[in-house]
Structure I
Amino acid sequence: MSAAPERFLGLVGQGVAAIDTPALVIDLDAMERNLHRLADWCRARGLRLRPHAKMHKCAELAKLQMAHGAVGVCVQKTGEALALAAAGVTDITITNEVVDPTKLARLARAVRAGGTRFALAVDSALGIERLAHALAEAGVRAPGAIDVLVEIDVGHGRCGAAPGEPAVALARAVASHAALRFAGLQAYHGAAQHQRTPEQRRATVARAAEAVARTRALIEGAGLAVPLVTGAGTGTFVHEAASGQWGELQAGSYLFMDADYAANTADENAPGFEHALFVKAQVMSRPEGRAVVDAGHKSHAIDSGLPRVWLPEGLAFANGGDEHGVLHGPALPALGETVWLVPGHCDPTVNLHDHLIGVRGGLLTGRVERVLRVDARGALD
């Protein structure tokens, strides 16, 4: 990934009107309020915060989160981990299984190089054996050179060993290798993040907490300490925290928020988060009864629905294809007017852009303060 091109660097200090479209823009004031709200919330409860950097994929933002209390960050892919480590992020957990020898060899070389502490989730004996072999092949001999989390399926039906005895067997397997440190359990329920009511989310996390507690007790009964249970997300972290089972929270989207999370009914005792990520678009065509903007699927992800029109208010966004969005409403914007969109899903939207443009002072009258590189854009391996 190249550094920010001259056309972006030349924006610094200019007003938002100078930002070409479509562009992915961060409202820095809103983002920083979100940053402080969750950091303060976790600190007040004695909880570790490890935000999921798969959301922003940006080393500068990961370092900002760590400077404000996060113990490190999470990612989902080996490539993401290595990209952020190369950019100076020093504590990274891969909350996903890696069984491919090529990927594990790359990770092992990064462990050997030092500078970043890595952790990895596992849910199979094969994954554990291949990780241990990759470290040995790379000449990594230090005890506990990498942290290993046994992932359990707490109801999502995706990755993870079954709670109970299968997880105990994996914990024992991890502990049998000197270079691996059994660091605890990975327990995340992705589907619960977008259950719309607090009651639904509370009930789902309660079932997950029972599985965690039962598995933890069995592992400890087998003579192994469980140093940590990590997981949770922006939609549910209040409930994982209240359960007393999780000691580390992995919320990620809180920093930017998106239209899908905004559709949730908020929990009473959760900190309030603001929209901080926007697609700046421009009206490029103005046929009768509609306005067409220059931001289509290539500038925002649609897996969680179409974007919401933030400004001007009162408009609906309709699918216009790869490069177009179609606006409908009673007071349509004029040709050339700026339109601000809130993406449906922030994570894959960020992955469509090389850079994020940080604006200070609001979307209407603010100025560009910085251009941030999306270091792990396209790091799908």
Structure II
Amino acid sequence: MKERKVDVVIVGTGVSGLFHALNLPEDKRILMLTKADLESSDSFLAQGGICVMRDETDYDSYFEDTMKAGHYENRKESVDIMIRSSREIIDDLVSYGVDFEKKNGEFCYTREGAHSKPRILFHEDITGKEITSKLLAQVKKRANVEILEYTTMTDIIEEAGKCCGIYAAEQDGDQLKIEADYTIFASGGIGGRYEHSTNFPHLTGDALEVAKKHDIRLEHLDYVQIHPTTLYSEKPGRRFLISESVRGEGAVLYNKDKERFVNELLPRDVVTKAIREQMAKDGTKYVWLSMEHIPEETILKHFPNIYEHCLEEGYDVTKECIPVVPAQHYFMGGIWVDRNSHTSMAHLFAVGETSCNGVHGANRLASNSLLESLVFAKRAANCITEEYARMEKETA
């Protein structure tokens, strides 16, 4: 077994893991690992955008929209932290080179389901790719960060109730023992356990299994979000998401007779339920999504990725309806964490979809995932930075 010793080990290379690394001191040795290649992260797949509180007058409505979508089961403290941190996070992203859509030098905002007003920043329909790729480029510049691809965490090193690192397996079967002062789980959701999901198939909740084995507190494991609109296909494998933002821009849902049957901007779980009921009523495997009310120029500029993918599947969204069906999309439950992303085990943190800080409640509001991941990843990094500073002061 190969043995390594680092200061911080981060399991996962999506936005939460990358942003966490960027917010740690540059004099600390950081090791990141991912189960697949660097671009096979769900963060790259996020289409719609990232929410931000536009100004103080937006706070109450943003808070209420998030709570209402989550069926008021959200942790209010977490929601407050996320919203009030949002502008700082956007400033950070812009400083790292992230390019959000602008008009006349001002940010453009779009709207999605269950939002009372437009407050979502975006980059075409590949916002996740734009953010993740820019963060990854910054991480690669850091001499103190090493990334291992095709390396799977198999367990943690637990000593006297404290996490002291992880065990992992490389692609060739070699085993690794990685000792670390702090361990961060940033390994995504559980979509790989579903037959139909928008997630990459290797995202199988490994961190949850490890946490359960070590009696680390878990929360709301039954809170799974089904996205109402993925492109229907007879082919096996990952489902292609049709972003909620197309409905925010005017796309509508039709039954088999091309009649509307639901308010398309209701929360995701409500729209999903309506689609399933309509499919059962019609005896069909899908419903129709029409973008006929969206100008062609807007489709080509705002949704080029969706346009091109649908074209590859034989559908021209500027001229015809496309078949859509619900599929597993997001995990609101996970490893319980506090406001600073601490788990119930000392020196172990969890961020992103792996964690449950309660911000989403029972149902996530559209485009809150990227923001939540970044806010609480930074808080975890700040906490670790403060811990190191305290220890160094004590030993000085």
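Every read-out reported here was derived from the displayed coordinates using simple, explicitly stated rules and does not represent laboratory data. Because the structure is a prediction, the values reported are computed rather than measured. Cβ atoms are built from the backbone, for glycine too; each structure is taken alone.
Taking distance in nm of label points 7 Å out along Cα→Cβ at positions 185 and 313 as the criterion, the top-ranked structure out of I, II is I, with the highest value.
One of I, II was used to calculate Rg and Dmax of the Cα atoms in Å, for residues 97-144 alone, giving 9.9, 28; which? Derived from I, not from the others. Thinking of I, II, which structure, once percent of Cα pairs over 17 Å apart, for residues 257-304 alone is computed, gives back 45? That value comes from structure II. Kindly point out which one of I, II the value 36, 22, 20 was derived from, the read-out being semi-axes √(5λ) of the Cα gyration tensor in Å. So the calculation was done on II.
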